[in-house]
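A short reminder: the numbers here are calculations on the coordinates, not readings from a lab. Just so it is clear, the model here is predicted, and its values are computed rather than measured. Cβ atoms are built from the backbone, for glycine too; each structure is taken alone.
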Structure P
């Protein structure tokens, strides 16, 4: 059931259903033919999720500078440029001539 169906939206009287977040970003759109679009945004205003009624979706992550560091979609595309952790990896440092290893 779509949002318009749930709230018994009258398309003839009100036109398309458009919902915005507190920042003015459109987070939901629906037409009378049951075509709809959902969007989500992070606190910086970057679109982090997009889905349409035909089943296609995509999601993204951004770093603190607004650079896209992750992308995935329903077609199976994944681009992952997130920083990788060194946890559980062996790191060897040699200090000077003493050869102290940590």
Structure Q
């Protein structure tokens, strides 16, 4: 692994950790469903970053759980953050009343 790849990995882990830290701080101060979904999206995205980093270093296997040769954990970690963001957007849109 060259220095550029290592710097990118470390940057993603550090910046993601900072973002997740502030997301958890916000979680303790809000009860709003839309914000909870955004926070969950950020946390799951950080889990995906950490998992891919551990996978790259060979700490975890890349096919822990498979279903028809599809790595389920990898699929969930790549799809769940955007699903949580979608749920947050839907929650905010549903809250706004459309004038008639």
| query | Out of P, Q, which one gives -26000 for helix-only ellipticity at 222 nm (-39500 (n - 2.57) for each DSSP H run of 4 or more, over all residues; to 500) as computed from the coordinates? | reply | Q
| task | Give the label, chosen from P, Q, of the structure having the highest value of percent of Cα pairs over 23 Å apart. | result | P
| query | 11 is what came out when relative contact order in percent (Cα under 8 Å, 6 or more apart) was calculated for one structure; which of P, Q is it? | reply | P
| note | Output 2.9 (distance in nm of label points 7 Å out along Cα→Cβ at positions 6 and 22, calculated) maps, among P, Q, to structure Q
| note | Output 6, 28, 30, 20, 11, 4, 1 (P(r) over Cα pairs in 5 Å bins from 0, in percent, for residues 14-53 alone, calculated) maps, among P, Q, to structure Q
